[in-house]
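Structures given as C-alpha cells follow.
Each value in this text was obtained by applying a stated rule to the coordinates, not by laboratory testing. Just so it is clear, the model here is predicted, and its values are computed rather than measured. Cβ atoms are built from the backbone, for glycine too; each structure is taken alone.
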Structure I
C-alpha cells in the first residue's frame with residue numbers, strides 16, 4: 001500500500017477523465033489518473049470529429065484524446081495506463097486498488113464511460129470509422145445524400161434514423177424481429193420520413209467493403225427464410241444500445257435500472273460523500289465528447305470545493 005494520500009484519484013481516461021484531470025491539476029490537487037488500458041474512450045474508434053469546439057477543420061478522434069491527455073499531463077496530472085480492479089469507499093481515505101497495489105485518496109472522480117454495443121462482426125471492427133459508426137449525431141454530416149443503414153429496433157435506432165434522414169438520401173432500418181421495441185411515437189416519427197425504409201426479420205451478417213478499406217454495403221440474412229442479400233450502403237449505424245462501465249461499482253454506488261451511475265441534482269456528487277461521477281458513465285442522453293468534457297470540469301470543481309469544505313470542517317472540529 002502506498003503511504004501517500006492523494007487529494008483526488010480519477011478513474012477513467014476519456015474526455016471526462018482528462019478534463020477532470022486538467023482542472024484538478026490546475027487546482028493543485030495533484031490528481032492520479034488511472035486511465036485504463038483502453039484509454040481514450042469511444043473516440044479512439046472515431047475518425048473525423050467535426051463537432052468539437054475549437055477545431056475548425058475537424059480532428060481525428062485519437063488525436064483529440066492524445067491532445068487532451070498531454071494537456072492534463074502538462075499541468076501535473078499523473079497518468080497511469082492501468083485498469084482499477086477494486087475500490088473501497090466504505091472508509092476514508094478511499095482505497096483504489098490496481099492489482100496488488102493500493103492507492104489512497106481523499107476524493108474520487110469516476111469517469112469510466114460507456115461502450116457502444118457492437119454486432120460482433122470482424123468486418124464491422126475493420127470498418128469502424130470507415131463507414132461504420134455508433135453515433136448519428138457525431139457522424140451524420142459525413143453522409144449527405146448517401147445511403148445508410150441503421151441496425152436496431154429500440155428508441156435509439158428510431159431516433160438515429162430520424163436524425164440521419166435529414167442528411168442521407170436513403171435510410172434503411174434493419175431489425176431482427178417483425179416488431180420493434182421502440183415506443184409508438186418514435187416509430188411513427190421515423191415512419192413519417194419519406195426517405196426511411198424498414199427491413200424486418202433480418203440481421204446484418206457482414207459489412208461489405210473491407211478489401212477497399214471503406215464500407216460499400218451490408219449483407220443481410222433473413223431470419224425466416226435464411227436468404228442472404230446485399231444492399232448498397234455508405235454508412236452503417238449500429239444502434240443497439242450502450243453499456244456503462246460500472247461493474248466495478250456494483251453494490252457501492254447508486255445506479256439506475258440501466259446501470260448508469262446516478263448523481264445529485266445540479267451536481268456530480270454520488271451517494272457517497274467525496275465520490276463524484278462524470279461523462280458517459282452517468283449520461284445516457286447526450287453521449288457527446290463535449291458534454292463529457294463539461295461534466296469532467298464540473299466533477300473536478302465539485303471535488304475541489306468538497307475537499308476545501310471538508311478540510312475546513314476538520315480544522316474546525318479539531319479546534
Structure II
C-alpha cells in the first residue's frame with residue numbers, strides 16, 4: 001500500500017514527486033513510455049526560470065529526477081497499462097505488477113500529433129519543433145514553415161514572425177479550419193506566405209533542417225523549399241486512454257479538474273500538467289500544477 005502513486009515523469013510528475021517526498025509521503029513515480037516527457041525532445045530550454053544561459057531539455061529532466069530521488073521518491077521504469085479508480089485503495093497495474101495507493105496523481109501529459117515522417121522524428125530538436133513559444137527565439141532572421149490549419153497553427157505562425165524573416169504556412173486543404181479572426185490576422189501578416197492544398201513529403205537535412213519537400217495535392221507537382229525550421233502545429237492528444245470511463249474528461253480527452261485545483265471528480269485522484277491543460281502547455285506551468293497536486297494529496301491524506 002502506497003500513500004501516493006504518480007503516473008508520468010515530465011515536469012509535473014517530477015515536481016509532484018519532489019514535494020510529496022519532502023512531505024514524507026514516500027511517493028512512487030512510474031515513468032511511463034517517454035521518461036522525462038516532451039522536454040526530452042527539446043534541445044535547449046531557455047524559458048525555464050533559474051537558468052540564465054539555458055539548459056538542455058534532457059538535462060533539466062535528469063536534474064529533476066535526481067532531486068526527487070534525493071528526497072526519497074521511488075522511481076520505477078515502466079508503463080502503466082491499466083488503472084482501477086472505482087474505489088479506494090486505487091489500483092495501478094505496471095505489466096503484471098499491481099500497486100495499491102491511497103492517492104493517485106496523474107501527470108501523463110499530452111503528445112503532439114506528428115506528420116509521421118522518419119526525418120521529422122530524427123530532426124526533432126534540430127530544426128523540427130512542436131512548440132513555437134519554446135523554440136521560436138532560435139530562428140531569428142531565418143526562414144521557417146508552420147504546418148497546420150487550425151487556431152494553434154495561425155497563432156504559432158503569427159508569433160514566429162516576431163523572430164523569423166519569413167513563415168511558410170502549409171495546409172493540406174483549400175481553406176483553414178481556424179476561426180475567422182485568427183485567419184484574418186495570419187493572412188494580413190506580410191511575413192506569412194500560405195501554401196494551400198499542400199502536404200509535406202519530407203524534411204530535408206542531415207544534422208539540422210535545411211528544407212522541406214512539398215507536394216501540391218491538386219496538380220501533384222513536387223517542389224522543395226529551403227528553410228531552417230519546421231513547426232508542426234496539427235494539435236495534441238492527451239495521454240488519457242487508460243482513464244476513459246473512470247474519470248471525467250472533456251470532449252478532447254483532457255482530464256477535467258476543479259477550479260483552482262488539481263482535484264478530479266474521483267476523491268483522492270489528482271491531475272496535473274499537460275494532461276489537464278489544453279491551453280498553456282509549458283514546462284513551468286506543468287511544474288506549478290505538480291506542486292499543487294502534491295500539496296492537495298498531502299492535505300487529502302491528512303484529512
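Check the numbers for FRET efficiency 1/(1 + (r/R0)^6) of positions 51 and 219 (r between Cβ atoms, R0 = 25 Å, to 0.05) across I, II and tell me which is largest. List each step's numbers first, then the result.
Numbers: I: 0.20; II: 0.00.
Of structures I, II, the maximum of FRET efficiency 1/(1 + (r/R0)^6) of positions 51 and 219 (r between Cβ atoms, R0 = 25 Å, to 0.05) occurs in I.
For structures I, II, which has the highest computed value of FRET efficiency 1/(1 + (r/R0)^6) of positions 3 and 259 (r between Cβ atoms, R0 = 30 Å, to 0.05)?
Numbers: I: 0.30; II: 0.70.
Sorting by FRET efficiency 1/(1 + (r/R0)^6) of positions 3 and 259 (r between Cβ atoms, R0 = 30 Å, to 0.05) in descending order puts II first.
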Inset, instruction - Work out the source of 3.9 here, i.e. which of I, II gives that when distance in nm of label points 7 Å out along Cα→Cβ at positions 19 and 115 is computed. - result: II
